[in-house]
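Structures incoming, each one as structure tokens.
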Structure 1
Amino acid sequence: MIKILEGTKETVSFDSSSVFMMFDNDEYEEYPTHWHTPVEIVMPTERPYDMVCAGIPFHLRENDILIVAPGVLHKCLACHGKRYIFQADLNILQSFREFESVFSILSPAVVISPEEYPEIHADAVALMHRIRNEYFGASAFRDPAICSCLLQLMVDVSRVFTSLPNKFTDIKPTKQQEYIIKFMSICDYVNSHCTEELSLDEVAAMSGFSKYHFSRLFKEFTNTSFYKYLNVRRIAHAEKLLLDPQLNVTEAAVRSGFNSISAFMRMFKIIKGCTPTEFRNLYSN
């Protein structure tokens, strides 16, 4: 299934006229640890399927849907059965700024199961079947139809995910939606200004919370600390800069908001599983 793999980076070879790739996969094969820029959605249709995302094991039952955020290291274990494996170029969603924040807090992956997402699970399964039928069908406007299904799926998941009961558990129900909107806005601000000198104190003050209260709420909302979230966004920005052969690694580090090249190298290796130079060479190849 993986066609182009250099180190841990997979280059998804979309058809020349499409931004989608789908496999009706029944291979009993382990796919090694890898990452790619497209979002990946996996749904077993016969028998369970096991994956590992960012070191976290996921056991998927039939009709469980796993959404793997872009750039996340993951591997697929050898399992009998069948499953849909769908990949989509993230650019198709990036015109909607809210999705960038959503993928950041969904990372590394989220499972859409009937227990966790009872309101939307049946609809999500139906959307995955529609995507499969459109992809392998011969109807006109195939890609727009797939795009509409993907957008609906991500809207449904995002709305439920950002309002799950484990978000802001100490906040009155009447205030929870207000907090969700506030922290979506904060994530959007960090995404837009991640290359600047951002501090926890500064962003906490902007939110109107004390540093300690903000840190707790931010982690509750995003499932990660403020500084880890910030570093992930900076590394994502650095990836784009490293594609420019005119920029050296030090310039990419500085333009991504890192004051120390050693800190940049260390963080890049932790998040991407390779050094910035290796990343550049792999992409060039």
Structure 2
Amino acid sequence: MELRHLRYFIAVAEEGSLTVAAEKRLHTAQPSLSRQIRDLEYEVGVPLLVRSVHGVELTAAGRAFLDHARLALTQADAAIEAARRAGRPEKSRFALGFLTGQEIDWLPEAMRVLRDELPNIDVTVTSDFSPALADGLRRGSLDLAFMRREASSAELVYKTVIEEALVAVLPSDHRLAKLDRIDLAKLEGTPFVNVSDTAPELLKIINSHVRESGLPIATAHDADNIAMAVSMVASTRGFALLPGYVKNFLPWSVVSRPLRGKAPTIDLVVGYHKTNASPILAKFVSRLSDLIERATKHMAH
């Protein structure tokens, strides 16, 4: 008995027709398929199929044989896959994480750094809040992440990628949108859309800047992410203070403008666990300066 006999029998049993199984499933001639089924029945020693007005039907022996035939094929396929995996080198895994939205600017250059390694590694990409990325690095589910410098992660190593200035985000038809730079004092009275504690480092910097301004600006709405903040600015006719990369998310109804005077800044860093001994990680970090130079030139244009 050969595996092909089992495949032929299963196809006929599932289609209920020698003709349909031959033409649609097995792409062989119907007389040849009939001969293969007869050979199988001869070897088993009992009839497995009977002809009827509707095509072919399983005998009691055929129904019993069908479950075992399916199991045998499944096991054979598993054996083949196991042999193939054993016969080729296991690919290394490299897991990249990005603060949501930052992958637009940084993923292409990150993949350029890994280009020579790509045939030998499986790269996965995750987009999430910075605290979640820090947790992934601690647990080992991520190798490297473009993120914020999380204060609660002493076991992580951080290297600064870029210092981002915060900008004012406001409706495109706002009375101040025509200005090249926005004076925060002139936004007094406009509903303030702040970020929530899902972005603790950004929230701390924004609150510090508002407090130092001495202006009576109170949070009217909290947003869990950049996209939500932009939507709330548009819907509430408010304003937000967000990192410059927010430009990647702006619809026609919302614009961003630099702040007048010294704007607050927040670092984008790459983070990784200090005990991670991955040679791919070491290579990535060694080429970080080149990655930063190329990406910042691209963003400038």
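Coordinate-derived values only; no laboratory data. Because the structure is predicted, anything quoted here is derived from the model rather than measured. Cβ atoms are built from the backbone, for glycine too; each structure is taken alone.
As an exercise: Cα Rg over 2.2 N^0.38 Å, calculated from one structure in 1, 2, equals 1.03. Which structure is it? Comparing all candidates, it corresponds to 1. From 1, 2, which structure was semi-axes √(5λ) of the Cα gyration tensor in Å, for residues 75-130 alone = 22, 16, 13 calculated on? Structure 1 accounts for this read-out.
When relative contact order in percent (Cα under 8 Å, 6 or more apart) is calculated for each of 1, 2, the greatest value falls to 2.
If mean count of other Cβ atoms within 10 Å over residues 35-42 is calculated from each of 1, 2, which structure is the one that comes out at 16.0? Of the structures listed, the value fits 2. As an exercise: mean projected area of the Cα convex hull in nm², for residues 51-194 alone, calculated from one structure in 1, 2, equals 20.6. Which structure is it? For mean projected area of the Cα convex hull in nm², for residues 51-194 alone, the value 20.6 is produced by structure 2.
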